[in-house]
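Following are the structures in question.
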Structure P
Amino acid sequence: MHRGNPQLNGMSTMSAASAPREVWTFSAGKPVKGGAAIASGRAFFGDEGGVVHAIDLERGLERWAFKTEGPVEATPLLQGKRLFVGSSDGKLYALDSDSGELLWSYATGDKIIGGANTCKSPDGTADWILVGSYDSQLHCVNALTGAVVWTLQTDNYINGTPALLPGGELIFGGCDSMLRIVSSTDGKQLRQIEAEAYVASSVAVAEDGTAYVGHYGNVVLGLEPKEAAVLWKYRERQFPYVSSAAVTADRVLIGGGDKRLHCIERRTGKGLWQFATRGKMDSSPVVCGDTVVAGSMDGRVYGVALADGAERWVYDLGSPVAASPAVSDGWIIIGTEDGAVHGLKISTTSP
């Protein structure tokens, strides 16, 4: 799923200290702006032509394709044998992950460009799917049937994925410059935090329940959702943050419009290091053990040392990278603006 888990913290369960080698390239034919979901030997992703693809992880061969009526920028969510993905046609689709067969679709009032998240119903008997839309609403639907459970109205577009907080709460931002903390039980808003600028990315949640997000006001925020408080503000240059953060035990990693990967001390908001590339970094970084994997609009994907920001390796993909890397099962899967999806194999050890 988007950012790897319901907390959206961008932490992979494996390490990626070694340079990758390309095993295959799959041509989607249209730009790939969203991330992939990796599970059960397959990678699932969408393209700007509105097609959701399932490809074999080892060989890069397409297993099935499903056509929607609008570009697919959202990262799919795989839960059991069901794949959930939103489209710019305004619908959330549930597909059989083995065959690509349509199980149901749920219509929102406008396009969906953020990935879905999932939580349990309060009694633990049902899985719920959570997704934001450009209809300015957060939607919660039943994973089995696609029936609406609840909706929450906001004041502007929702781009990102809602993140799970401790205690059955959700946090997300939007183009109304507001960060909202919501009950997953009934969709009622509990608290809010003024972001003071558009929030286009997803909020990342640490193990202790603190949260981190960058926005169009050229700032990264450290948040205490329980108190609806801003803990710190990190401002380095006058460039926006579209990338979603990755969060470790003591660090926050985020790509910036200033062409840099930023590493911030999680407790204080102090900058620790920066890694410069030749293009904007709207792609969201993933932490794999002691390495940060990050894409750039300069057409490259980088392996950067978490400790000090030193370059470990770089791989030239030949086309700008807006999509976030998916890092799992010994692979880096990443799409580019020329419609290619690259299968990069990495030697791994358990962290």
Structure Q
Amino acid sequence: MNADFLEALSQLENERGISSTVLIEAIEQALISAYKRNFGSAQNVRVEIDRQSGVFRVFARKTVVEEPHDHRLEISLDVAEQMSGKYQLGDIVEQEVTPREFGRIAAQTAKQVVTQRIREAERGIIYTAYADLEEDIVTGIVARQDARYFYVDLDRTEGLLPINEIIPGEVLRLGDRIKVFITRVEKTTKGPQIMLSRTHAGLLRRLLELEVPEIYDGVVEVKAVAREAGSRSKVAVYSRNSDVDAIGACVGPKGMRIQSIVSELCGEKIDVIEWSNDAGIFAAMSLSPAKVVDVEIFDEEKLARVTVPDNQLSLAIGKEGQNARLAAKLTGWKIDIKSESQVGRTTSLFADFASDALYSE
């Protein structure tokens, strides 16, 4: 090691943000281990690297005692006093023991330490970058696959997309460019582990933010999302500006905005409904496209009892109960659906309003 090596460390500090002082201290500790491994495992030594010249020296550290029992660790008071009159019992004496052939080992050790620290720093930078993107959307390329995961190239690292987190029926091929939702970022000994999803409701929410400028700007707000990936989703939206139609903004001219999202999600149907802070109205909207006759709200039970026309009952419930299930997820309420004939009602309180507050793709 020489002055050029120290200059390289300084350049590394400027480019990668890795402290040269920390690197030198790490190299010194590594050289201690290398010396003990190659020249004297029982010795107590200290390695010093000159911060100006890069020259290193190895010092054996020995304790001053009356009668040494192990000359590798102890030195007699008489011998210590011959070296300097200042030494007393219990003091530490340092003697240089730098081996001539230690240079090659030192160079290899320094290279290993620097390489390891660079790798750790890069992992730290990647972790920080992707930790900030947790619960956000990124674009990647399908790089490879095994029995459990698709490995998605995210440019600076790979993310893990579990097989059960792809959209049902979706076929991913190597080289496909896909949008994924980052669910979790964890530190591991092998670097950051980035978990991805294509089924998470957050993916639909973020896609809406990308496609709908009014959502990105905060004029339109996505209040709730309920999703059964690959099949159907419901999105409740609200406009902060009375002049802006929340549903129209999400759908876009000729349905282009919502169609773009549907294509990304492999044809998944998306119902966009208008959110209301009135629990009854919101419950009625959530069951769209079914028309609702009446809603009774039971706050304590968090229950909405909904009445629909007889010919709308199957539509309100949906195939295998999907429409009712998504409505319950969207509102956060239990929804009990009855037909008019079951409750004896014949007047519609919500039907006309509901038809104006829904877009179903």
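Structural remarks
- Structure from which 9 was derived, relative contact order in percent (Cα under 8 Å, 6 or more apart), options P, Q: Q
- Distance in nm of label points 7 Å out along Cα→Cβ at positions 88 and 280 - highest-scoring structure of P, Q: Q
- Highest-scoring label, criterion being FRET efficiency 1/(1 + (r/R0)^6) of positions 104 and 304 (r between Cβ atoms, R0 = 41 Å, to 0.05), among P, Q: P
- Among P, Q, structure where distance in nm of label points 7 Å out along Cα→Cβ at positions 80 and 264 as derived comes to 7.2: Q
- Parent structure of the calculated result 255, given that volume of the Cα convex hull per residue in Å³ is the read-out and P, Q the choices: Q
- Test item: percent of Cα pairs over 23 Å apart, for residues 120-239 alone calculated as 28, pick one of P, Q: P
- Structure from which 4.1 was derived, distance in nm of label points 7 Å out along Cα→Cβ at positions 8 and 200, options P, Q: Q
- Which of P, Q yields -11000 [helix-only ellipticity at 222 nm (-39500 (n - 2.57) for each DSSP H run of 4 or more, over all residues; to 500), calculated]: Q
- With distance in nm of label points 7 Å out along Cα→Cβ at positions 160 and 232 computed over the structures P, Q, the top value is the one for Q, the highest of the group.
Every number in this text was worked out from the coordinates using simple rules, so none of it is lab data. Nothing here was measured: the structure is a model prediction, and the numbers come from that model. Cβ atoms are built from the backbone, for glycine too; each structure is taken alone.
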